[in-house]
Every structure is written in C-alpha cells, then in structure tokens.
Structure P
Amino acid sequence: MCDLKTHQPLAILPSRTSKLIESWLVARPHIQTVSRDGSKTYREAITNANVAIQQISDRWHLIKNAKEALIKWLDQKLPAQIEWSIEPNQIIELPKEKPIDELRWQLIQQVQDDYKEGVRISYLAKKYELSRGTIYKYLKQVTPPRKTKRKTKPAQAKLQPYYELIVAYDTEHLTTDQILKKIRLAGYNGSLSALRHFIEPYRANKKKGITQALIQQISRAKISQWIWRGFQQLNDEQKQVLEKCQHLYSFLEPLEKIVQEYRTIFENRAIEPLIDWMHTQLANKNSPFHSYSTGLRLDLAAVKNAFASPYSNGLLEGQVNRLKWIKRMMYGRAKPDLLEKRMQYRF
C-alpha cells in the first residue's frame with residue numbers, strides 16, 4: 001500500500017484476500033481514493049469497506065490486458081510460424097519427416113553400451129562431457145533422434161523479402177555481384193555473404209534439375225507486434241511481408257484498425273469513444289476483445305476515473321522493485337513486520 005500524494009509506502013499486507021484488504025480500509029476511514037488494477041477481489045473489498053471511496057483503474061494494466069487479449073486471440077487463429085513458398089519453375093515436395101541425426105544416434109548408443117557394461121553415470125558425464133541430465137535422457141532413448149530445424153539467421157531474414165527478385169534476376173543469368181547491386185537498389189541492406197549462402201545452393205539444385213520451394217516465414221509474435229504498432233509504422237520490406245500475410249489471413253487488416261482505434265482513444269483519454277468502442281466489441285461475440293470489453297463494462301466507473309484522474313499504479317511498481325531489492329539483501333530471512341519497517345525507514 002502506498003500514498004498517492006507522498007509516494008511513500010504505508011503498509012505491507014501478508015496476503016491479498018478480500019477480507020484482509022477490507023479490514024485494513026475500514027480501519028482507515030479517511031482514505032478517499034484508491035488506484036488499483038482490474039482485480040475483482042480488490043474492487044469488491046474496496047466497495048465493501050467504503051462505497052464512497054473513488055476507485056481508479058490503472059491505465060497500464062488496461063493496456064496490458066488489451067495486448068494479452070490480442071495475443072490470446074491470435075494464438076487461436078494463426079500458427080506459430082506463418083510460411084509461404086515462392087514458386088519459380090518446378091517445385092519438389094520436401095520430406096515432411098526430419099532426417100535422422102546419425103552422429104548423435106551413434107553417441108547415444110555408445111553411452112547406452114557403456115552403461116550396460118557397468119560404467120557409472122558420473123563417469124559417463126565426464127567421459128562424454130555431458131550433463132547428468134543429458135546422460136539420463138540418452139539412456140531412455142529408444143529411437144534415433146531427428147535433426148532439429150534451425151531458426152532463420154538474421155542475415156537471411158533480411159534477404160527473405162527479395163527472394164522473388166533474386167530468382168527472377170538469376171533467370172536473366174546475372175552474376176551474384178550484379179544481383180546484389182540490383183537488390184540494393186530495391187532496398188536490401190544486408191551482406192554479400194548472405195546472398196551467396198542462399199543463391200549457391202539454389203543454383204546447384206537448379207543444375208541438377210531440382211528446384212526446391214523457397215520458403216518465407218514470419219512468427220505470430222511479430223505479426224502481433226505489427227498489429228499493435230500499426231501497419232503505417234512499418235518499412236517497405238515489412239509491408240511486403242505483410243501483404244503476403246494479409247493474402248493468407250484476411251482478418252489482419254480489420255483487426256489492426258480495431259487495435260489502432262483503441263490506442264488512439266487511450267492516447268486522447270476520450271471516455272465516450274471508449275464506451276462506443278466497447279459496445280461495438282460486445283455486440284460481436286467473435287471479436288478478439290469481447291471478453292476484455294466485458295471486463296471494462298463491469299468496472300466502468302473505475303475506467304472513467306482512470307481517464308479523468310492523474311493517479312496510477314506507477315509509483316507502486318517502483319516500490320515493489322525496491323521491496324524485492326531489500327528482500328534479496330536480507331536473504332529471505334525477514335518476517336513481514338521487519339520487512340515493513342525496512343520499507344518505511346527513512347534516512
């Protein structure tokens with residue numbers, strides 16, 4: 001508990017139960033305003049203690065909850081990695097099953113053979129320079145491990161938007177240096193080595209009469225960031241990737257408009273547009289913010305106060321960091337009463 005005017009801690013409660021908070025507020029009838037997050041427990045405890053207390057919903061938590069609602073909805077609608085292929089001339093289907101990691105399988109078999117001969121786990125860990133957890137894992141392994149797919153390197157991520165251009169220039173029999181100059185004019189700012197890393201295997205497969213599908217991908221988390229920031233803030237490369245994603249998932253553009261409308265309302269602290277926005281989301285049960293808007297409606301008085309009042313939970317978050325710092329200094333040996341005195345101590 002902190003004083004909103006002096007910014008100083010008042011008390012540290014041992015728990016967050018409704019009865020404890022209510023009793024603490026009843027013992028202090030002079031309290032007129034409370035800033036809190038959207039917890040139902042806090043709302044009911046404050047109301048039961050004193051109906052006259054003005055409750056303020058913390059603006060940071062309102063925005064945080066909206067972002068979480070967006071992420072949760074996208075988790076249901078989008079795969080973790082959005083992928084699409086660029087089709088040059090002829091595409092062969094790559095095997096869906098990952099290849100066997102032969103070297104690691106040989107190592108696993110050696111570990112299992114040594115263990116059967118009576119070698120102890122600790123000695124196996126030293127011999128093969130592996131942790132005991134890995135040794136235990138290898139002893140339980142009954143099938144050959146598969147090679148894991150590595151994440152796209154940052155250099156290749158820069159090159160991805162230009163795959164189509166590179167393939168087109170390669171059909172014109174341009175050299176690697178000439179292709180680099182062309183794509184630099186188109187906006188590419190990566191390295192020559194990244195281009196070579198892509199084009200040399202592509203040309204080798206082309207000579208063999210095999211043209212593999214060129215895969216571009218972007219993560220769901222990145223799309224969520226772009227929706228929250230706004231598509232107008234993206235650069236040209238990102239907009240090219242976005243066009244592909246919008247072609248695959250048509251709901252991205254209207255979703256971005258809903259989010260940007262919400263952000264504009266918060267920046268302007270306009271309560272009437274927020275109520276209109278809330279009713280629009282409530283009218284559509286399939287809206288990603290339907291559940292979030294239900295929470296806003298249940299706590300509408302505190303949300304209105306959040307727009308009109310300068311108070312927030314910001315100072316409390318700073319005091320929480322200070323509390324954690326003091327607890328680390330005391331090595332967790334402090335009882336609540338001593339910890340409270342340390343928090344309230346002034347030099």
Structure Q
Amino acid sequence: MLIKLRCSKCMRKVSAEDDLLGKKVLCPACNSVIPLPSPQFGFGKQIKGYAIEQWLGAGNCGEVYLAKQIAMNRHVALKVMKASEDLIEEDKKRFLQEAQILAQLNHPNIVPVYDAGSAEDCHYMAMGYVNGQTLEEVIKETQSLKEVDALKLTLKLVQGLRYAWDEFGILHRDIKPANIMINQNHDIKIMDMGIAKNTHQDANITQTSHLVGTPYFMSTEQAQAHQDLDFRTDLYSVGCTLYNMIVGDVPFKGGTIMEIMEHKFADKVVPPKELRPYISKSTDKLILEMIASNKDKRPKSYDDLEAKLEKCLRVAEKRKQVSDDNKQSKVIKAVVIPLVLIIVILVIVLAL
C-alpha cells in the first residue's frame with residue numbers, strides 16, 4: 001500500500017511503498033530522517049463495505065485511511081480504531097461519542113460523518129474525505145498568512161463553531177491548525193470532534209478522566225478543568241490560531257506545559273503587530289482580546305466576534321487596496337515616465 005506524508009521540516013511530499021513501511025527514509029529535499037508508519041491494515045482490506053486504498057495519518061484514537069465506500073462508489077476518510085485487549089472502555093466511548101456528535105452536524109465548514117460501527121477486529125467511522133492540506137501544513141509552507149486571508153479563514157472557522165454551539169450546545173475544545181483542513185477551493189473543514197462536549201447533555205456522558213486539548217491553543221479555564229465551559233473557550237483557541245496564521249508562531253511559548261500555562265495566565269504575549277507591523281491596529285487589538293486569560297474580557301458573543309472580524313477584514317482589505325494602488329502607481333511611474341522621455345528625445349532628434 002502506498003503511503004503519502006510530508007516531511008515535518010520542509011513540508012515536501014514523500015511517498016513510500018510497502019517494503020519501506022515501518023522503516024526510516026531520507027527526505028529528498030532536505031535530507032531529514034522521516035520515520036514511516038506501519039499501518040494496521042493494508043491495501044484492499046475491506047471493513048464493512050469500505051475498501052482501504054491509502055494510509056492518510058494517525059492520531060490518538062487510531063488511524064485514518066482513504067477508502068472507497070463500495071455501495072455508494074465514493075471516497076471517504078475511514079477512521080479505524082483496532083479492537084484489542086489493551087483498548088480501554090473510555091477510548092471506545094470517545095470514539096463512539098465522536099461519531100454521534102458529528103452525525104448531528106450538517107455545516108459546510110465541518111467534516112461530515114456518514115457511518116460508524118464495529119467489525120471483528122476494529123471500530124470504524126466513515127467521514128467526508130477532504131482533498132487538501134491542514135492549516136498547520138499551510139502555515140509551515142508559507143511561514144505566515146496575509147492578514148486578509150487569515151481573517152477570511154477565521155470567519156469561516158467561526159461560522160462552523162457557531163453553528164455547533166448555537167444549534168447543539170457543542171464545544172470543540174481542541175481547535176488548532178492541525179485540526180483544520182483547507183480544501184482545493186480554499187474552504188475550511190473542521191476536523192477531530194473526538195473530544196467535543198455537548199453542554200446540553202449530562203456531563204458524565206462526554207467528560208473524560210484526563211485533560212483534553214492542546215496546551216498551545218487551550219483556554220485558561222479549560223486548563224483548569226472547569227466544568228462550566230462555554231463558547232468562549234473555543235473562541236480563545238480561535239484567537240491563538242489566528243495569531244499563529246498571521247505571525248507564524250504560537251502566542252504563548254515555554255519549555256514545559258507548566259511554563260506555557262504560566263504565560264497564558266499572566267497574559268504574557270508579544271502583540272502580533274510588534275512582530276508583523278503591517279497588520280491593522282484593529283486586528284491586533286481583536287486577537288489580544290480573544291486570547292485574554294479572563295474569559296469575561298473576550299468578545300461577549302458570536303455576534304460580537306463576527307462583527308469585529310468583519311470590521312477588521314474591511315480595514316485590512318482597504319489597506320491592501322491602497323497598498324496595491326501605490327505599487328501600481330510606482331510601476332506606472334517606473335515604466336511610463338522613461339518611455340515618455342524616450343519618445344520626446346526621438347521627436348527632437350527627428351526634427352533636427
């Protein structure tokens with residue numbers, strides 16, 4: 001089975017065949033060592049009507065394959081968790097929970113789930129296949145995104161999260177660039193709802209016994225394991241993601257998780273405008289507001305957040321237009337003026 005992945009250092013696409021699986025290869029672009037995975041299932045393996053074609057990746061709850069749903073003749077992303085004696089009941093519950101949560105959601109910015117179940121040797125979930133890159137990969141390739149592009153992506157991200165919250169009371173709790181896919185039409189798809197929480201249900205149904213989320217993007221109240229989380233915890237993670245898009249780095253850094261959290265609680269962050277002076281003051285202000293340690297200082301609602309994002313986008317687009325006009329004016333001056341001088345000189349010479 002063909003394996004396709006990217007070098008974590010230079011983001012070059014790398015492919016390998018069956019005989020190299022589980023071994024290490026050198027990146028053809030930067031010579032970095034790339035450990036290749038050893039997938040649980042090979043090409044052609046069928047799981048309840050899904051034929052595996054390609055390994056896509058691995059996560060905490062199993063592996064993801066590109067597969068064909070034979071009955072519907074369509075490609076899907078098949079998430080598979082191998083059944084074993086080592087598999088704890090909590091992992092099974094979370095896997096089923098993800099399928100149940102995603103099955104409720106129908107939004108263009110959220111990856112849909114089509115089917116889920118159990119086979120003899122695994123539990124599986126069939127999801128929409130997104131042909132594209134994660135936002136994390138895009139940021140690594142480009143170093144940082146333009147302000148206008150970052151704000152447009154953030155608006156789409158917020159619209160998907162708002163739908164989940166307004167319609168179902170669902171929080172994602174792990175928003176980060178690695179969980180956001182960008183397809184070939186530059187639309188975003190939110191992935192990995194495995195640790196999402198439905199606040200309308202009994203907390204015992206969705207609560208896990210360990211801290212969930214990613215330290216760099218996790219809100220302060222989530223880090224303290226508060227049970228009364230609301231939309232502002234996802235909003236915080238969106239703010240960290242927007243910072244990451246524009247700056248090319250995370251807002252809070254540290255050598256340990258504890259150090260990262262200390263910086264978060266102290267609001268110890270370098271304003272994005274200090275690192276990217278070209279961005280507008282309004283975008284700089286909004287990002288800092290979104291990642292405030294005190295959730296009461298963040299935007300009060302999704303209406304409030306969307307209005308501020310749209311205002312920032314209008315400002316950024318206007319600034320971009322002025323910049324483009326100035327560049328065009330400079331080009332015209334650089335080309336037209338010398339051309340006029342040449343014509344004048346030719347006219348004078350011919351008149352002699």
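No value in this document is a laboratory result; all are computed from the given coordinates. Here the structure is a predicted model, which is why all the values come from computation and not from measurement. Cβ atoms are built from the backbone, for glycine too; each structure is taken alone.
Name the one structure among P, Q that relative contact order in percent (Cα under 8 Å, 6 or more apart) of 11 was derived from.
Values: P: 26; Q: 11.
Only one of P, Q returns 11 for relative contact order in percent (Cα under 8 Å, 6 or more apart), namely Q.
Output the label of whichever structure in P, Q has the greatest value of distance in nm of label points 7 Å out along Cα→Cβ at positions 34 and 234.
P
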If you rank structures P, Q by Cα Rg over 2.2 N^0.38 Å, the highest one is P
Computing FRET efficiency 1/(1 + (r/R0)^6) of positions 10 and 42 (r between Cβ atoms, R0 = 30 Å, to 0.05) for each of P, Q, which one ends up highest? P
If helix-only ellipticity at 222 nm (-39500 (n - 2.57) for each DSSP H run of 4 or more, over all residues; to 500) is computed and equals -13500, the structure in P, Q: Q
Please state which of the structures P, Q yields 15.9 when mean count of other Cβ atoms within 10 Å over residues 50-57 is computed from it. P
